[in-house]
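The data blocks that follow each hold one structure.
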Structure 1
Amino acid sequence: MTDSPVPPADLELRLVRYFTVVADELHFGRAAEVLRLAQPSLSRQIRRLEQQLGVRLLDRTPRGTRLTEAGETFLPQAKELLRTAARAVASARSAAGHGPFTVGYTTNLIVTPAVRELRYRHPEADVRAVHLSWSEPRDALLDHRVDVVAARLVFAPDGLDVTPLYEEPRVLLVPLGHRLAGKESVTLDDIADETFPRFAGVDDGGANPPGHTRLGALVETLEDKLELVAGDEMVSLAPAGFAANLRPDIVSVPVSDALPVQVVLATRSGERHPLLAAFRRAAATQMVPPTERTGKEG
């Protein structure tokens, strides 16, 4: 005879959120201020949650509030529970076409003509555009902060639907005075001994030469990368679209045999927002390589 399964606790998400705030603050008074609750009321709500779970989550000591072992175990799962609930709500609203349609885009990619066309064809829609750093597209989609992203494909595409738009050649970014700064072009062999950056939240294999093992500092922003290049600490590959907006102490050199980087539209797999197909059509005609952009805008 097998044991009967333990019935799931009938948790209230509101109480779970209260717990995560107290756990982050480790102070009932500060947590009450964040939640705009009276402190005695917050204490009662936490006790209700503990009763629902059948375990003690927090201990108050002379030195303050601390998580019990059960609380430490529950906290990351509680936060994931809240994220899952938020994604479920956002997904349902997106499928119904409620709320804004948000287009994410990364540096030096111009979505304005496609967004403008979508607004023209759907004047009743609330269409928004938000800038994302190079490491954000995947998380922004999966967290439902955006509905579609125009980005260079240097992130893992699993769990996403990806539509190619065009390809950008690669250039090498080097500081003024570098041995390669005056070249008309270079090859991957020419830069085999150079140090390249590691990228936060980005697939190094998509951003750096394939198989390259000489990796230096971790960078999280474009500005950090350019600072390291300008300081002669490393060199970096970049899409050709970056070359027009470089610092005066950095030059770009075409890399003749580097694989181009794909510019894509990415969405959550199975995304069914009513405006998505229309935006894909607008992007296919309006989002073009910089060399073809003249005459497409306006």
Structure 2
Amino acid sequence: MKLLKRIMKDRLAAACLAVVAATLLIGICAPFVAPHPPNEANMELRFAGASWTYWLGNDHLGRCILSRLIYGIRPSVLWVLAALGAAAWFGAALGFMAGYFRGRIDAVLMRICDVMLSFPGYVMTLAIVGMLGAGLTNILLAFVVMKWAWFACVIRTTVMQYADADYVKFAKVLGSGHLGIMKRHIAPAALPEIAVIASSSFGSMILQISGLSFLGLGIEAPHAEWGMMMNEARSVMFTRPELMFAPGLAIIIVVSAVNFLSDALQKALDPKLAASGTGTRASVLTGGIFRGLRKKEAA
């Protein structure tokens, strides 16, 4: 509740939170919100303009653009959020193990992370999709495979900072188990890092899945997805630019809202950044990486 109050004090952050929450709610309730079935074709309404029945008009198959835009929230946002949650959970679990137990576990896991992070994310995503084939499931799997290493590295660095604290050593002396120590003393300190990294990755993943769908590697027709809607409108982009405008504007609004909300979340979790007026998502990433390098050198 305190975190929410801090975010609501910032008008831009509050507006972005409302946009993200409304987008998720509309996507979940798409069957009840969409005015028409998203795949219902009517060639008599091919390229029809906006009307009271079809607020955003119809596409090249006479399908309702607004309905497809609403249903496109599911693969473009909701399923991306699910993949992000899976990557965060898996990466955080490995990061906790590496940072707390250290030794051989830390060495093996960090070498695997180094290998994963040595490849450009977009290139590796394309490679995985190319090997497994086009489709939403394979893209989401590629996201999980590529994103967990970031979470593991950052969480591992955070856990190492708190694992040597006096209160953690005192808890060990009192006989507390490893799981109890991580859950009670270390996890609350690591949650802000997880939240910031997850929020900053969310926007980039939305852009990536839309870009892959635009290239024809994403969700398969006739299902609706924002990037695929833009791909379908390429042939008439000069004569009917509104067909590309609707999904493109949706991507810009949602990704911008997520990015602004991520910055506000970071400042809300660390009031010092808000007071100084500095600090971005990049500072968290680079700071975590440099702290991890210093730990390696010290070891």
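Laboratory data are not the source of any read-out in this text; all were calculated from the coordinates shown. Quick caveat: nothing in here was measured; it's all calculated off a predicted structure. Cβ atoms are built from the backbone, for glycine too; each structure is taken alone.
Among candidates 1, 2, the computation of Rg and Dmax of the Cα atoms in Å that gave 24.8, 79 used structure 1. Tell me which structure, out of 1, 2, gives 18.6, 65 once Rg and Dmax of the Cα atoms in Å, for residues 64-183 alone is calculated. Value 18.6, 65 for Rg and Dmax of the Cα atoms in Å, for residues 64-183 alone corresponds to 2 out of 1, 2.
Out of 1, 2, which structure matches 4.9 when distance in nm of label points 7 Å out along Cα→Cβ at positions 88 and 240 is calculated? The value was obtained from structure 1. Which structure, out of 1, 2, was helix-only ellipticity at 222 nm (-39500 (n - 2.57) for each DSSP H run of 4 or more, over all residues; to 500) calculated from, if the result is -10500? Source structure: 1. Calculated for structures 1, 2, FRET efficiency 1/(1 + (r/R0)^6) of positions 56 and 216 (r between Cβ atoms, R0 = 35 Å, to 0.05) is largest in 2.
With mean count of other Cβ atoms within 10 Å over residues 40-47 computed over the structures 1, 2, the top value is the one for 1, the highest of the group. For the set 1, 2, ranking by distance in nm of label points 7 Å out along Cα→Cβ at positions 48 and 144 places 2 highest.
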